[in-house]
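The structures come next, written out as structure tokens.
Derivation of every value follows stated rules applied to the coordinates shown; laboratory data play no part. Computed from a predicted model, the values in this text were never measured in an experiment. Cβ atoms are built from the backbone, for glycine too; each structure is taken alone.
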Structure P
Amino acid sequence: MSKPIAIALLTCLGLSACQLDLGSDDDGNRDKALNFDFEQTSHGWMAGFSDYPADNADSYELESGLKTLPTDSQKQGFMLSGMNRSDDLFMYIKGKVTGLEPSTRYIATLDMTFLSNAGEDCVGVGGAPGESVYVKFGFGENEPRQVDYYLNLDKGNQSNGGQNANVIGNVAAEHSDCSGEVFASKRLQTTSQNRLEFTSTAEGSIWLFIGTDSGYEGLTTVYIDSLGMALLRK
């Protein structure tokens with residue numbers, strides 16, 4: 001019988017209320033699913049920005065944190081917002097996964113819902129405000145952070161993924177429009193082509209991050225409403 005997978009996200013990413021949905025396959029392996037909403041807490045997720053000159057941060061209008069959703073004053077989301085003056089701004093949230101089996105290969109999937117005010121097929125400076133702002137799901141043995149100008153991990157550039165990140169979609173929302181005033185919900189899910197595969201560290205940990213890599217030279221604002229993540233030992 002296969003050994004069960006033992007997974008904890010920062011002891012559930014420091015969650016006070018982590019929901020786990022457990023399943024098992026025919027070999028006895030157990031998947032672990034972790035679900036996050038941002039109604040009361042960030043659950044240990046932290047915001048980060050890269051690919052911009054840190055000595056001129058004020059002009060990028062960077063904002064992040066738990067904010068009231070523009071579509072529902074009774075709910076909160078994790079907001080990321082920035083003016084892409086560098087034509088390559090990366091905005092993301094990150095969290096450390098601990099309790100993995102050491103030096104073991106894993107598959108990670110993501111199901112996320114967020115609000116965007118970027119409609120489909122709209123025109124913007126440098127690129128579309130929706131289709132040219134790419135959503136990426138990534139990992140790293142070390143904490144993702146800006147070093148000098150760029151992220152310290154290979155996330156790729158805009159529409160291209162890198163060694164540490166895959167593109168899973170963009171922020172164009174079907175029920176928004178080109179005015180930038182209408183926020184609408186969008187759901188993105190990883191597929192067999194863009195799910196993450198990584199090897200845990202010798203200590204049994206990994207950092208995961210989710211963010212937007214922008215080719216649109218304007219203001220992008222998203223509210224992450226919920227995240228569903230599953231990790232499976234390969």
Structure Q
Amino acid sequence: MYEVLDELGVRADLLAPQQLSELDELGYCRFDDFLTAPQITAALDTIESLAPGGGTLRLTDLLEAGPVFDPLWLRPNLLAAVRHLLGPEFRISAMTYRAGRPDHVQVDPSERVGPIRWRVCTAIVALVDFTADNGATRVVPGSHLDYGFVPPLGHEDHPDQALLLGQAGTAWLFNSHVWHSGTVNRSASARHAVLTGFGRRCGTSGFDPQPSESTIERLGSAAYLLV
């Protein structure tokens with residue numbers, strides 16, 4: 001795995017000291033200008049061709065859609081942040097698209113684990129602006145370190161919560177053991193995002209379903225992160 005990450009250009013010095021301290025202390029860090037405008041447009045166009053109707057639109061197996069979604073995860077700085085949290089032996093567990101419709105909310109429970117044994121983390125990439133009104137993800141910074149943490153009931157606010165707000169093309173990597181949830185989309189438009197889950201190899205089952213031969217061929221050595 002070390003060789004694969006080296007080949008992909010993953011180095012610790014790609015992360016600013018502030019990002020490293022935020023990952024450790026807050027449980028998440030931010031990447032501004034992670035995607036370009038053409039990359040955002042290409043991802044949204046592909047999603048539109050694949051997505052059904054519904055409340056919270058959800059698509060899986062995005063890696064099988066071709067190279068359009070590769071820039072959303074196959075980035076040395078993002079993978080360096082994943083390695084900082086999980087160590088060098090990690091794999092992708094899922095890559096999904098979600099679009100919270102107006103008046104809809106998605107809640108994801110956080111799993112409590114022992115100190116410094118983080119098992120999973122998630123990258124979320126904004127394909128539209130994340131605002132205080134359109135259902136942006138909320139986190140409680142430092143809750144992964146607080147083993148007496150009491151989560152809010154239902155959709156109630158927590159006094160220490162922070163919203164992940166930013167322009168389209170912004171990305172965040174957060175420790176999935178930080179308490180987090182969606183918020184109610186009170187805008188008139190859907191909030192489009194792609195989430196990539198990463199997990200330690202020990203005790204995880206790998207990417208499911210298994211990647212196709214064409215995906216493995218396209219990704220080359222990076223395909224090792226899927227299996």
remark   = Working back from 0 (helix-only ellipticity at 222 nm (-39500 (n - 2.57) for each DSSP H run of 4 or more, over all residues; to 500), computed), options P, Q, answer is structure P
inquiry  = Please compute distance in nm of label points 7 Å out along Cα→Cβ at positions 65 and 121 for structures P, Q and give me the label with the greatest value.
reply    = P
key: Which entry (P, Q) yields the derived value 3.8 for distance in nm of label points 7 Å out along Cα→Cβ at positions 161 and 201   = Q
ask   = Comparing Kirkwood radius over Cα pairs in Å, for residues 129-192 alone across structures P, Q, which is largest?
value = P
request  = Please state which of the structures P, Q yields 0.94 when Rg/Rh (Cα atoms, Kirkwood Rh) is computed from it.
outcome  = Q
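Taking distance in nm of label points 7 Å out along Cα→Cβ at positions 73 and 169 as the quantity of interest, name the structure among P, Q where it is greatest. Before the final figure, lay out the partial values.
On the way: P: 2.9; Q: 2.3.
With respect to distance in nm of label points 7 Å out along Cα→Cβ at positions 73 and 169, the highest-scoring structure among P, Q is P.
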